[in-house]
Structure 1
């Protein structure tokens, strides 16, 4: 992927991870791409909370749920995972400050709070779950 180094976009962008790579990318809706100043081993999914201007992602290589600002500052390990886990997809509920992630290694869907203090398995025996999303209108 041809990506330029530069300042992150602030609006109207997509987040992109590439399998077996070490960076997260922003793609502007006009097609421009910026490699973010975030390094993670094999990031699998990424999501953005515009309310607090923070990216959340899962990393298979690092076995972690992580977050940071778009510029790479405030890098935070939210949850350390075990070697048996294989995080794949990620979604958030920004109102409740919940992170949902799929785990293909343990066949679960999990919930962890933004601060990492609460962690729950909410679906078990999911048979290699991957992508996940939330319904923001359902309350």
Structure 2
């Protein structure tokens, strides 16, 4: 259930991020509230893990302010909500996988389109891709090996 909710959340916000390079705060608030409700009714992660997962997004938000939005504030809010669902370790893994996918995409775009290194790309689609990859490995990984 959590996984389906996150896929819908990332899908909706990725669509907005690609189209407008912005995300709607309403979607973030709704899925944030749902994340809190789900954790109260069906706790899977420890409270400490959830708080630390949330703190990852807060730290990125501070970094966003200090770097004049090299990381978008909307991305930081989405990572905060992700921390509510995934907890500390899984949100760090998600960020790592998503950043790696974005790096590969960015390098290809820079090389093919002759863009400079300041070329901006929407990050939420990579959160969606990274989560699908994480979920696929978690769900089907033992079938592959």
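Read the figures in this text as sums done on the coordinates, not as results from a lab. Given the structure is predicted, the values throughout are model-derived calculations rather than measurements. Cβ atoms are built from the backbone, for glycine too; each structure is taken alone.
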Structures 1, 2, by mean count of other Cβ atoms within 10 Å over residues 39-46: label with the highest value: 1
Per FRET efficiency 1/(1 + (r/R0)^6) of positions 47 and 103 (r between Cβ atoms, R0 = 35 Å, to 0.05), the highest-valued of structures 1, 2: 1
For distance in nm of label points 7 Å out along Cα→Cβ at positions 63 and 87 computed as 2.2, the structure of 1, 2 it came from: 2
Structure (1, 2) behind the derived value 41, 34, 25 of Cα extents along the principal axes in Å: 1
For 27, 12, 6 (semi-axes √(5λ) of the Cα gyration tensor in Å, for residues 71-118 alone, calculated) the corresponding structure among 1, 2: 2
Top of 1, 2 by relative contact order in percent (Cα under 8 Å, 6 or more apart), largest first: 2
Of the structures 1, 2, the one that -28500 was derived from, the read-out being helix-only ellipticity at 222 nm (-39500 (n - 2.57) for each DSSP H run of 4 or more, over all residues; to 500): 2
